[in-house]
1. Name the one structure among 1, 2 that mean count of other Cβ atoms within 10 Å over residues 5-12 of 17.6 was derived from.
2. Starting from the value 112: which structure in 1, 2 was volume of the Cα convex hull per residue in Å³ calculated from?
3. Tell me which of 1, 2 gives -12500 when you compute helix-only ellipticity at 222 nm (-39500 (n - 2.57) for each DSSP H run of 4 or more, over all residues; to 500).
4. Relative contact order in percent (Cα under 8 Å, 6 or more apart) was computed and gave 32; which structure, 1, 2, did it come from?
5. Which one of 1, 2 has distance in nm of label points 7 Å out along Cα→Cβ at positions 13 and 45, as calculated from the coordinates, equal to 1.2?
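Bear in mind these aren't lab numbers, they're just calculated from the coordinates by the rules spelled out. Predicted model only: the values in this text are computed from it and were never measured. Cβ atoms are built from the backbone, for glycine too; each structure is taken alone.
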Structure 1
Amino acid sequence: MEIVSLNKETYTRVLRQALRVLRAGGVIVYPTETAYGLGCDATNVAAVKRIFTIKGRSFKKPLPLIVGKRAMADRYVALSPALRLLARTYWPGALTVVAPMNTRNEIRKLSNWETVVSAKTGTVGIRVSAYPFARKLSEKLGKPIVATSANYADGGECYTLIDVLKQLQSNVLPNLCIDGGHLRRRKPSTIITVRDGHIVTLRQGAIAVRKLRY
């Protein structure tokens, strides 16, 4: 496991290094707009399974994803008009929308992807991150990245890399840890979905979603 510091001087080098790890099927710890996250190429099933192991997370719980742009989200999920409007309003930002998988496009090419990432729910939670580095990772990779909190299952969110390392004490560790410094303590992302035409808040987090006309 390697630890690197992210700042203005190292930004480009660390971005390239993180992309090499992701493309090779590795796992990274990286800063986001909410807390430190565990990430990998979300289309690499073996890498995704490794995150479950590192985190001690049940395979029955789906993993949230970050995409670089709204257009990328459309390749993986089918956004309803209501969710699309909310995405336009709050993205980039800490709003995760849970939508059905878009099985007509990218998903059908990925063996076991629905079983692992979606935990057989047929839906995926996805957002465009407001943290430039996290967003750029997905943009340059050209794929979604996993964005689960970098803590052991049921542990608290981590706002420093030291806190992350204290929690992740398993035999399986990330390949690369990116130290973005002490992150401002924020609530996790708000998670919403649509049921029977109504917006449902699954987790109230950093964003208070207001009713919008569409």
Structure 2
Amino acid sequence: MKILVVEDNLELSENLREVFEHEGFVVDTAHDGDRALELAFSSEYDVILLDIMLPKMSGWDVCTNLRKEGINIPILMLTARDSISDRIKGLDGGADDYLVKPFDLGELFARIRVLIRRNSTKKLNSVVLGDVNLDLAKRVVSVKEKPVKMSKKEFDILEYLVRNAGIVLDRQKIIEHVWETGFEIYSNVVDVYIKYIRDKLKKYGVEDFIETVRGVGYRVRDNS
């Protein structure tokens, strides 16, 4: 899962980054509205945590601009302002939920889980393609009910390919989805991880599960 944390309080932003990374999220951060829009337009996120009072552009305006452009990533707005009118303004602008500072981390994660579940109507808890089964909730890969040990990045890449079965994903899209934005990654790192995944599946008799589309990227065939 990938989250964008938009918060101008640097200490809170870093604290949230550490907490989310500990929970297995890939985390990008932005400290003003302009940067938040730039990241949201250029990367794929499962949820955006968006403060309202931001430099350059308010969280309200960030949210409104995203919705105008058809970007429907779940947005949880954060603010120290607790008036009903502020809540209505945020929700009318396209936010999915609203949390007032200071907040309890348990409640924050509960709300994020709800938003991700709501946005995952097309994302099943498990996906079966041929002999390969991905349990997306437990993050377990198995072949004919035999577990295949995968690293976090290997699973993230395989999950992204499987969720988009039948679609060719170029290396840059895979990098943007699996790694933090701004993290220095060379495109051949995707090739390396694809080889790791293929080698592990091959040990269980699964070959040609991930197709190389020459000059473009990779695809898992959708045989459904």
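1. 2
2. This figure was derived from 1.
3. Comparing all candidates, it corresponds to 2.
4. The structure behind it is 1.
5. 2
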